[in-house]
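See the structures that follow.
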Structure I
Amino acid sequence: MKGFAMLGIGKTGWVEKEKPVCGPMDAICRPIVLAPCTSDIHTVWEGAIGERHDMILGHEAVAEVVEVGSYVKDFKPGDRVIIPAITPDWNSVEAQGGYQMHSGGMLAGWKFSNFKDGVFAELFHVNDADGNLALLPEGMDPVAACMLSDMVPTGFHGVELADVQFGDSVTVIGIGPVGLMSVAGAAIRGASSIYAVGSRPNCVQLAKEYGATDIVNYREGDIVEQIMKKTDGKGVDRVIIAGGDVDTFAQAITMLKPGGKIGNVNYLGEGDYIKIPRLEWGCGMGHKIIAGGLMPGGRLRMEKLASLISTGRLDAGKLVTHRFEGLDSIGEALMLMKDKPKDLIKPVVTIKW
């Protein structure tokens, strides 16, 4: 089979590999819809997780099941399924402790294009099929469903990490697709004021549609000063970091009220340390909490988030701005994520077999 791979840091291309082997609890799938991610860019061009050679990329897919192992109970060949980006080992001690995304080690629930070949291939392997696949609901657009692989659950996890409560004031830093889902999640959670930090016009418009009450354009001045002005110098209850870099944490700490929480779901691809300003952190005693996490993954989360789309509570399809057809176009779609033209939010590739 062929797959689109990271050949080495800064290099991508097509490779030929043996077809994956299905274990007794696993599944082999062929993609129907694929979506490249900014994480793929960090991995390839920033070397964020180190050198990888001939590793097939991709971790966002809706697919058709081709083969299942003898122990798989709930799925069969021909089923159309949503594949979460994070596929934990559900019998691990970490999963029993409630941190399945770290099953087998820190971030080890993230397997696709990290520890094993990803989904940008004619066929790919999914471990623990009963725990990690979710049936595509009847009538649901597979393109919109592909956003459930990573963009929706990651953005919503930022809301969970920040512990957004009814009536909270919330800043979302970065309104790419993940940040937009954080805006939507904060609105569903009951935030009263949502300050969305970004500048691209289509992202700004969509942030408003998802529930942002104010837009903070970082090109128009320091975002901390803008937030403090909008909040009469009080700051906000919660901050969700869905973009930026290692210096963004200092801004988040500064705009956060004492007793507030920061939820980070931004993949930090560069830098050795984050900087926490001493005074703004209350000299270490300000009760300003920072939580950074990888989204949980797994079947139950996919099914619950899919129900939000099915019931009309969430329109994740709005994230998709560019569409391609055929597996051969995945490289072009990936380069869009690297170059990030102004009209881009999220590209997808649909495949007909």
Structure II
Amino acid sequence: MSATVSLQQLTDQLESLEAEAAAAIAAAEDAAALEDLRVGLLGKKGRLSGVLGAMGRLPGDERPLVGQRANRLKDQVQQLLGARLEAVRSAAMAERLERERIDVTAACSYVPPGHRHPLQSTIEEIVDIFAGLGYRVSEGPEIETDHYNFSALNIPEHHPARDMQDTFYLGGDRLLRTHTSPVQIRHLEANPPPVRVIAPGRVYRRDAVDATHSPVFHQVEVLALDEGLDFSHLRGTVTTFLQQFFGDLPVRFRASYFPFTEPSAEVDVQWRGRWLEVMGCGMVDPAVLEGLGIDPERWSGFAAGLGVERFCMVRHGIDDIRRLFHSDLRFLEQF
């Protein structure tokens, strides 16, 4: 015979269960613990079901009172479980975000191994070749004056050659240099002949950007000034340099015009079955020497200039000059 139970006893059990459930739910640390509590409190064999099972031993008029109280407890437990689950998940996400937080302003703690940019390695190779021929490096400012960039190189104001080298003017007579030839003038002002120098550096022109043109590019200028130098020395120097850089390829010289050299020539190499223009050169114009106070009857010399991007593109088979300036690692890692 089953034991009797009173309304007060079941009510007390529900009150006690409410307090215990609230405390246990508040103390749960993760979703798994909350699921265990849900099953232990509200499952088919849970504690609330046990109280409801004893309700059958109450008189008929008392059963609805216990059922109403049990339903309120069930709703309350479900709300507490849901709220605690949300809080646990939020805390876990906050902890994960803090653990995985990255300070994008912090200095890099790892520097991946790198290598020379193809333009830099090309400049260094050109410098090495000319160093082996007895030349040394001379450098000058990228912001020049009209005098050094044009006038001292026999390109006076309104000369047509200025149109070919339209540049960026900075106010007054200052401008971004259009070639590294001004380094020749600055070097000769400070160093009397004989001289043999090369001047690598960045230059600027107002060129539209396309596959073969850029408003910013690099040049290497060559200058030799000594007693008795003639065009044969120029031809031998340029041919030796080109064959060391490109290999034993045919080289040809074509008559051309530059304001600061006379005579002047364009230089081509036969590359992959066709002639390709790679640089310009010529004997230093006596007017340039006279402007520097150098006796052109005693001293003679030659100058040559080349675009580093052209040499780099030919050497590596690059089809677009813009690739050299986009910093795309997929491209740069090939070199």
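From which structure (I, II) was distance in nm of label points 7 Å out along Cα→Cβ at positions 17 and 217 calculated, if the value obtained is 8.8?
Traced to structure II.
Thinking only about distance in nm of label points 7 Å out along Cα→Cβ at positions 97 and 121, which of I, II has the largest value?
Structure II comes out on top.
Work out which structure the value 261 belongs to, where volume of the Cα convex hull per residue in Å³ was derived from one of I, II.
II
Which of I, II yields 3.4 for distance in nm of label points 7 Å out along Cα→Cβ at positions 153 and 169, as computed?
I
Suppose helix-only ellipticity at 222 nm (-39500 (n - 2.57) for each DSSP H run of 4 or more, over all residues; to 500) works out to -7500; of I, II, which structure was it derived from?
I
Supply the structure label, taken from I, II, corresponding to relative contact order in percent (Cα under 8 Å, 6 or more apart) with the calculated value 18.
Source structure for this number: I.
Coordinate-derived values only; no laboratory data. Computed from a predicted model, the values in this text were never measured in an experiment. Cβ atoms are built from the backbone, for glycine too; each structure is taken alone.
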